[in-house]
Structure I
Amino acid sequence: MSTISRVLGMFLKFIYDLLAKTFPSEPESISFFALSIIISTIIIKLVVLPINFSMVKNQKKMAELQPEIEKLQKKYKNDPQTLAAKQQKLYKEANYNILAGCLPMIIQMVVLIAFYRVFWEPSKYAFTDKAFFESINKNFFYIDSLEKVDKTMILAGIAALTTFLTSFLSMQTQPAQNEQSKSMMRSMMIIMPLFIFWMGRNFQSGLLLYWVVGNIFTVIQQMITNAMVSKSVSEEVK
């Protein structure tokens, strides 16, 4: 994890240096440091976009296949071996990969944890020259330094709201669930944003900015991907 944090830190520093060399001066309301967080987050999201597209496509396929799976479960409820074989055949014909949904979540969690370490110790992973890091302007509109906690909790509130939106859109691609599962997912859709808001009290503003930008990108991505995938999946599972 430390190695990944160093790579992400170097990438963040590269974006900062590029901005500093390209533009003669920083905008008054937003520092190059803030811009480097925004740009690096978008680039990383674009890199993993094909993987996310595959995950959403897989989830849509499962949703489309669920009625057929339920029929098989009822028909072969007393014959688990035949049921397993029939399900595997159904998955193969629809080109459905059970493991494809796990990889994107693992990658996103690894990147999140690695970036958390970068923002927790930026002088270790990104800006190794402590004096230089202290000297650069790190403001982001009303926040005087992204290295500090946003005491107004505005950024934490936006992070919570965008987390809710990503969860809501993600639920649209989930396979049909029983009432208990649906209730659990709805509860998580509320609990997770509240948890992010609560944790935001102690997070550096830079990490929250990364989270917000990533969520906004994900919301737009999911809206477009859901529309694109729905048609493609419907054709594949026919």
Structure II
Amino acid sequence: MKIIISPAKKMNIDTDSLPHEALPHFLPEAKALLGKLKSMDYHELKKLWACSDALAKMNFERLHTMDFENKLTPAILSYEGIQYQYMAPGVFEYNQYAYIKKHLYIVSGMYGLLRPFDGVAPYRLEMQAKLSGDAYKNLYGFWKDKLAKKLSEESSTIINLASKEYSKSISNDLPKNISFITCFFTQLKDGKLIEKGTECKMARGEMVRFMAENNISDPENIKYFDKLNYKFSDKDSNKNNFVFIKPRNQLK
């Protein structure tokens, strides 16, 4: 069983807490993307990144000093988004690190797939970014079916905790024999189940922690997740979609 999660825009450098153990599997592809980005001027990159001047300047400087092999941060400690705050990998115990090392992948626009202890450098490149080259119109075209092939070679079951932006870079190309289970974290509003972005990120992080703490290897046991007051809804779920609902009296 493999678990996929999204990265976060905000990244940090932490070369002291834990050492990185390997370089990313798709490093040649990442180097090709870096070359493409370096060929673009500041204004082109700012438009691609869709960010403020301050962030664009910081990432422009990072881009032109980027080193894929030195002063690297383990991927699991490099992202600072809400999902990672609720996962809190910085305080994992040894067996929880062992669990994510075995089961977890971070889907990345720049690196493709990252294992938790792959060494990474800070970057800004979302999967939906409109980056085009001679042989591709966007990053989905760049990665093609490489990510799906890699995962399907390793497991017949994938637990999807990634946003649609990232998960579709894999789900669209998976063989039919692969079980792809997406977790939805919902609330009932006006008779409909809806997802709220921030709360979904919180729940995805909590779900990774829950799975690591309980050493879950059977997807059926995911249904016992009850963090942040979510409960599994059997009637709203099926074999490919696990729906968790926050009770009405818990809504903010």
- [ ] Name the one structure among I, II that helix-only ellipticity at 222 nm (-39500 (n - 2.57) for each DSSP H run of 4 or more, over all residues; to 500) of -25500 was derived from.
- [x] I
TODO: Could you tell me which structure in I, II was used to calculate mean count of other Cβ atoms within 10 Å over residues 118-125 as 19.0?
DONE: I
Task: Parent structure of the calculated result 32, given that relative contact order in percent (Cα under 8 Å, 6 or more apart) is the read-out and I, II the choices - done: I
- [ ] Using semi-axes √(5λ) of the Cα gyration tensor in Å as the calculated read-out, with 30, 20, 19 as its value, let me know the right label among I, II.
- [x] II
Task: Parent structure of the calculated result 19.8, given that mean count of other Cβ atoms within 10 Å over residues 70-77 is the read-out and I, II the choices - done: II
Open item on the list: Among I, II, considering only FRET efficiency 1/(1 + (r/R0)^6) of positions 30 and 62 (r between Cβ atoms, R0 = 25 Å, to 0.05), which has the greatest calculated value?
Closed with: II
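Here, each number is a calculation from the coordinates, and none is a lab measurement. Owing to the predicted nature of the structure, the values given are computational and were not obtained by experimental measurement. Cβ atoms are built from the backbone, for glycine too; each structure is taken alone.
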